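Each structure below appears as structure tokens.
None of the figures in this text is laboratory data; all of them are computed from the coordinates on show. The model shown is predicted, which means the values in this text are computed figures rather than measured ones. Cβ atoms are built from the backbone, for glycine too; each structure is taken alone.
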Structure I
Amino acid sequence: MINEGLIRVEKIHEYDGGYDFVGIQLTAAGITLIRQDTKDPEIGGSIETRVNESGGDDLGSSIYTKIGEFVGGAMGGLSKSLGSG
């Protein structure tokens, strides 16, 4: 998501077995993406709406998977359209 310009990260700390990301912020592109209509009835409109409606509760693995698929598909479509120009 960093390489695609969806988020900015102030610092990345690498340690044995993982990473810590400090100072994560959505970019304008990231905000635009989470506000798009996913056209997925299980998500229910935009990612922004789904997260807000959850009230901070865990969305569940199926929703996280669908969100990941939507973001991945949107980024794949964008890179394909830029590459064909």
Structure II
Amino acid sequence: MALNKDLIDLGEALISFVHFEDANAATVSTNEEEFTFPLTIVDREANTFSLADIIASPDTFVIGDTFGLATDASNYFYYYRLD
């Protein structure tokens, strides 16, 4: 992880479910937990969206994307690439 913070690595995360109606939320699953994040629809036809509550995340995601997820003592979440 490139950020200089004391982060807790939650491991590989998978965007496992997205609700585009009413709630506009994405469920992100790790081996241990599931997290729900609000999403912003980027392109409804392409089913792309953004997750602004995950710091350093890319501009767009799709269902099934995987990435590294970390958190800090203040319960902020951080994106990192899996290489």
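Miscellaneous remarks
- Ranking I, II by relative contact order in percent (Cα under 8 Å, 6 or more apart), the structure that comes out highest: II
- Of the structures I, II, the one that 14.4 was derived from, the read-out being Kirkwood radius over Cα pairs in Å: I
- Structure (I, II) behind the derived value 1.5 of distance in nm of label points 7 Å out along Cα→Cβ at positions 59 and 75: I
- If distance in nm of label points 7 Å out along Cα→Cβ at positions 35 and 67 is computed and equals 1.0, the structure in I, II: II
- Which entry (I, II) yields the derived value -14500 for helix-only ellipticity at 222 nm (-39500 (n - 2.57) for each DSSP H run of 4 or more, over all residues; to 500): I
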